[in-house]
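Colleague: Pasting the structures here.
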Structure 1
Amino acid sequence: MYIIGLFLSLLIGAVLGLVGGGGSILTVPLVHYVFDESMLLATTYSLFIVAVSSGFGVLQRLKSDSIDFKHGLIFAVPSMITAFLIRLLIMPQFPMTFAIRDFELSRDVVISVLLISVMFYTAFKTLVGSNKVIAATPSKTTIVLFGVLTGFLSGFIGAGGGFIIVPILLRLGLTMKKAVGTSMLIICIQSFVALIGDFFNPEIFEGNGINWNLLLLLTVITIVGVFIGTYLQKFLSGKILRKVFSMLLIVVAAGITIEFIINP
């Protein structure tokens, strides 16, 4: 199972390199279900792995002029502030279990439900979406609001939000290649800043928290996957990439749902 998990990490890196998103939303269930870390720690692992691997992806794209720094920073600033505040102020106060009337919930259940919902929504939205540029481009206010939304997702479930970022960048008139590169820049900045908030959470960085050997190994393998995905991007159309990514999300989300039903 350990070797399978490492191979899946390589595939996740390839997905991130190919479509500029999806790496974090797939890393969370990988770390939780395959490597048996808590859901909270899985979100931290995801933020670290995606921050570092997308950073390498950005460096790989600098010479090819496939990053729009202006729109990237407009998106990244509200996103990283929101993610940081959630990791700093909300997650450390999130109880392990809590009750709503007579119904008891755990923190892992809440994160799992959010993750499953986002995965299914992302899969179907990506499957029926389009890479065509739409004439009516979003305003800066809209970009900021979507930045806040991606920061919210990053803070709670460790998802970088590339599935939101890329379509918005396409509507701004960017090519698919430039949208992917700019998305990786945004995800890198957002995830690194969100991680700073985790340094103030004793549950994550004290005691038997992070397994650094596992985290660094997964990070290196994911980086290799990003390089592979970036290379393969030259040979695959955006339509094929969307279909493969969507089906992968549906399969993973369905698997998590079944596991959740069998072992609540």
Structure 2
Amino acid sequence: MTKWASNIIATIFLLSYSALADNSAVPSGLKFCGKISASQAKDGETIITVDGKTIKLAGIKAPELWPEDAPYQSWPHAHQSRKLLDIQTASKTLEMFCEGERSDYTGAMIAHIKLPNGQWLQHSMIAAGGAYVYPRRTHTTGMMLLYAAEQKARKEEKGIWAQSEQTITTADGTIRTGWFQIISGKILSAKNVRKTIFLNFGENWRTDFTVEITPKVNKAFKKNQIDLLSFEGRNVEVRGWVTWKSGPHIMLESPGQIQILE
């Protein structure tokens, strides 16, 4: 794709923002945790403040954006997602709302953002097809609203969903390790092995796709009255980072990463 064509697509993507994003407010249950003055967006999920601090948007995952000289390639729509976040936040004063862990391993602050017009930034990014829903163990508030916005964006093939084959696959399809993917399939067996839950999507757990839930994360499922062993025989959709552990493997961090499809 030429640079000219890429710029045209980016312009259309950004202009569609106002038509796609509704006035969804920051959900209740979150705690106000300060204000920031935004400088620019680093990527589709990261804001750099005027005093050099880094703010990560809770509950979403944007396409990864890498410098041209990096050993990794940027994901499809990474530049458009960054521009979408930048146009909403650059040079603006933003309110932060927090829950659970307030920083990641890099020291970046994790927060939900309220825009000056009252909108919930995470919802705006998801509704415009600028990011994926990605709940973590301690960041789960408002996920149903985000998933509803994502389903609408997927149906309309907005933004990242115009090339969904990059991210979405089936349990018996091509699953890319070292990649964030959304995988659908039928759980053939659900096992409790020394308090760790394994959801197996194939006949041979040594080679087929498996989802693993540690005892710590399983407590979150139980808190929500979810029995993972009852998922056996159900069709589900699960999202997360795929590694290799006796076949393609996702380690769940949050109940919000798996959904029953029926």
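Every read-out reported here was derived from the displayed coordinates using simple, explicitly stated rules and does not represent laboratory data. None of the values given here were measured: they were computed from a predicted structure. Cβ atoms are built from the backbone, for glycine too; each structure is taken alone.
Colleague: Hey, semi-axes √(5λ) of the Cα gyration tensor in Å, for residues 30-181 alone derived from one of 1, 2 reads 30, 17, 15; which structure?
Modeller: Derived from the structure labelled 1.
Colleague: From 1, 2, which structure was helix-only ellipticity at 222 nm (-39500 (n - 2.57) for each DSSP H run of 4 or more, over all residues; to 500) = -24000 calculated on?
Modeller: For helix-only ellipticity at 222 nm (-39500 (n - 2.57) for each DSSP H run of 4 or more, over all residues; to 500), the value -24000 is produced by structure 1.
Colleague: Taking 27.8 as the value of mean count of other Cβ atoms within 10 Å over residues 46-53 derived from one of the structures shown (1, 2), identify that structure.
Modeller: 1
Colleague: Next question. Comparing distance in nm of label points 7 Å out along Cα→Cβ at positions 70 and 110 across 1, 2, which structure shows the greatest value?
Modeller: That would be structure 1.
Colleague: Taking mean count of other Cβ atoms within 10 Å over residues 214-221 as the quantity of interest, name the structure among 1, 2 where it is greatest.
Modeller: Top value of mean count of other Cβ atoms within 10 Å over residues 214-221 goes to structure 1.
Colleague: Upon calculation of relative contact order in percent (Cα under 8 Å, 6 or more apart) from the atomic coordinates, which of the structures 1, 2 produces 16?
Modeller: Answer by label: 2.
Colleague: Work out the source of 31, 22, 17 here, i.e. which of 1, 2 gives that when semi-axes √(5λ) of the Cα gyration tensor in Å is computed.
Modeller: 2
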